[in-house]
1. Matching task: 109 is the computed value of volume of the Cα convex hull per residue in Å³. Pick the structure from P, Q.
2. Comparing mean count of other Cβ atoms within 10 Å over residues 29-36 across P, Q, which structure shows the greatest value?
3. For structures P, Q, calculate Rg/Rh (Cα atoms, Kirkwood Rh), for residues 45-116 alone and state which one comes out highest.
4. Kindly point out which one of P, Q the value -13500 was derived from, the read-out being helix-only ellipticity at 222 nm (-39500 (n - 2.57) for each DSSP H run of 4 or more, over all residues; to 500).
5. For which of the structures P, Q does the calculation of relative contact order in percent (Cα under 8 Å, 6 or more apart) return 14?
6. As an exercise: mean count of other Cβ atoms within 10 Å over residues 13-20, calculated from one structure in P, Q, equals 15.2. Which structure is it?
Structure P
Amino acid sequence: MREKVAVVPGSFDPITLGHRDVIVRAAALFDRVVVGVAVNAAKRPLLPAAVRVELVENCLAGVTSVTVAQVPGLLAEFCREVGAVAIVKGLRGGHDLGQEEPMALVNKELTGIETVFLAAAPNWGHISSSLVKDVARHGGDVSAYVSPAVAQALATASR
């Protein structure tokens, strides 16, 4: 039987504990999960891609069925290269669905790969990378929302 691989893509600038929750839950559903750290052309990242990859790896240390890689280009092509049968996206609410649905349909048309949506856990549904960055930029404590390594990276980058 073919291994069921899922890709969990995102810019992860930075990875939050909400992202971690979705990834761990995806790992329970699939044989292997590849976290694809992507560059979003519409966003100006605070952290360089290589640093984001390291922070994702650090945040997911010990989750054995998960690997992390940088997405070099089109997500659909990356999924094909890693042999993915699904893309997994976390949703914090209807607004996220409105943004994610067109991408899911295009990815399905390009590759035949389905997108699986996981609802955010109630304790993480209000957290976003943008919000975490904003709190960190203003000297706020983000330790409830990110791993210690991410909190340190944000403190350094926000100076």
Structure Q
Amino acid sequence: MEQERNPGYAERRLDPARLRCSRSSRGMLVLHVGDEEFRDFTVRRAFPLEAADRYIGFFRADGSEIGLLENPQELDVDSRVALEVELAKVYFRPKIVRFCHITEEHGVLRGEIETTSGVRTLEIRGWRENVRLLSGHRALVEDVDGNRYLLDDWRILPKQTREILGI
């Protein structure tokens, strides 16, 4: 069905049996697709928030697509680990564990949050654009420095915090 909607999908799809990921002597990710080797490339999740564990795109330095890996779980263990480490670097997104305190003054939210990466000071301007609701009662919070934090379930927040965040 996917091929019917997008005729080029089959050509872009990478076969996990022919794909290997490894590290160079300098620690850079190396992609092997059959007999081809790629060293200057980037990896991106097609759906980083909704299907982070599926659909990984590989792109040359000029932005052209090498291909799409539908299910990284089908890779051999070493390749999967190397790819997961790389994606963790690219998509570093700590989760908000709790709001220690948060205030709003003149449309600017300020506060302190506890995350899976430690305590952070948070400042959000234009919260209507920078606090986005996602499916499954999740929310994505972006601060003034461009850091993004994931909130697993906004419903567990105290009512006052939800009101300040506008959710």
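Just so you know, all these numbers are worked out from the coordinates, no wet-lab data involved. Computed from a prediction, not measured in an experiment: that's the story for all the values here. Cβ atoms are built from the backbone, for glycine too; each structure is taken alone.
1. P
2. Structure P comes out on top.
3. Details: P: 0.99; Q: 1.17.
Structure Q comes out on top.
4. Working: P: -13500; Q: -5000.
The correct label is P.
5. Only structure Q yields this read-out.
6. Values: P: 23.5; Q: 15.2.
The structure behind it is Q.
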